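Pasting the structures in now, so scroll down.
Just so you know, all these numbers are worked out from the coordinates, no wet-lab data involved. Worth saying up front: this structure is predicted, and the values here are computed from it rather than measured. Cβ atoms are built from the backbone, for glycine too; each structure is taken alone.
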Structure 1
């Protein structure tokens, strides 16, 4: 299984509260220096901003519980009976403006990546997994530089959660909406027991 997508129930997702909180954190901690970004993207990616993850637990404990339940469901399906322990690695927020993209990249080995969409409308740019040889350390490419038959497009909307393995090459197609596409990303390392 390359990925699994979940839709958050309306009764546990409070988009206004989270958007207000994370928009303020983007203004305070955001930068546009991430190597995998192309265009107008503000991000808090970087180890010094992991504390922002605590806001999710405090503001929306029901949402956090739902995300944790989805994470464990994904892991049980993917890892089957292989014993594992997940260890929190990193947390960041991305805000993409019109025509911005995320170049094809991977995350560290032996991790899973959770992406929750706080604000994403139709045509807001798909998460795209790429089934094509990928070399770490090479210059990152935009999605249009890969053959179309190697791409798996995952359309996303507000309240979606997508979980995938960190070593799966992926990017984000150009955002065609009129308001920022805002997502929060959590990365967990996998320790095999």
Structure 2
């Protein structure tokens, strides 16, 4: 049975696929490009002076923010066409961050003070307007190379502390390190570096 270029044999097709997507090709590409790692990040700023650089080192987990373009359905003669709409920032009302708690509770105190600055229920006062875009209301997240060099920077604008989560205390434990979760809100983000 003769083969031609327009109708290759099944084994030839599989061999061609494996040559471009097989284990050796994967290994070569992975060795050349490596992989991004989920521990190579730093939050460098949450508000201008709310946290010191040392306190920000206590951050253990967070997420990169999401961005989406809405879908607008346009019906026509029984069909639905999908048209791109405006940008949204899913999760901008609940950006979670987890800190280890230093022994002086300074991270917890900073978060509590921030929520009180936003709204002080003792006096029914606060800065509960839309936060400005200035540096005092920005969050900066850096993605790092394995050498610790910033390779991408995200800035979240108009941030404020929405929630200081409870701390779990347990007198019967072995003395585990406390972690503090907080929920921050922001308006939008940009890639700034």
Exercise. Where does the value 19.4, 67 come from, among 1, 2, when Rg and Dmax of the Cα atoms in Å, for residues 77-156 alone is the thing being computed?
Worked result: 2
Problem set entry | Among 1, 2, structure where mean count of other Cβ atoms within 10 Å over residues 37-44 as derived comes to 20.1 | 1
Exercise. Computing relative contact order in percent (Cα under 8 Å, 6 or more apart) gives 22 for which of 1, 2?
Worked result: 2
Problem set entry | Structure from which 2.3 was derived, distance in nm of label points 7 Å out along Cα→Cβ at positions 29 and 181, options 1, 2 | 1
Problem set entry | Among 1, 2, which structure scores highest (criterion: mean count of other Cβ atoms within 10 Å over residues 85-92) | 1
Problem set entry | Structure from which 15.8, 46 was derived, Rg and Dmax of the Cα atoms in Å, options 1, 2 | 1
Exercise. Distance in nm of label points 7 Å out along Cα→Cβ at positions 125 and 173 computed as 1.3: which structure among 1, 2?
Worked result: 1
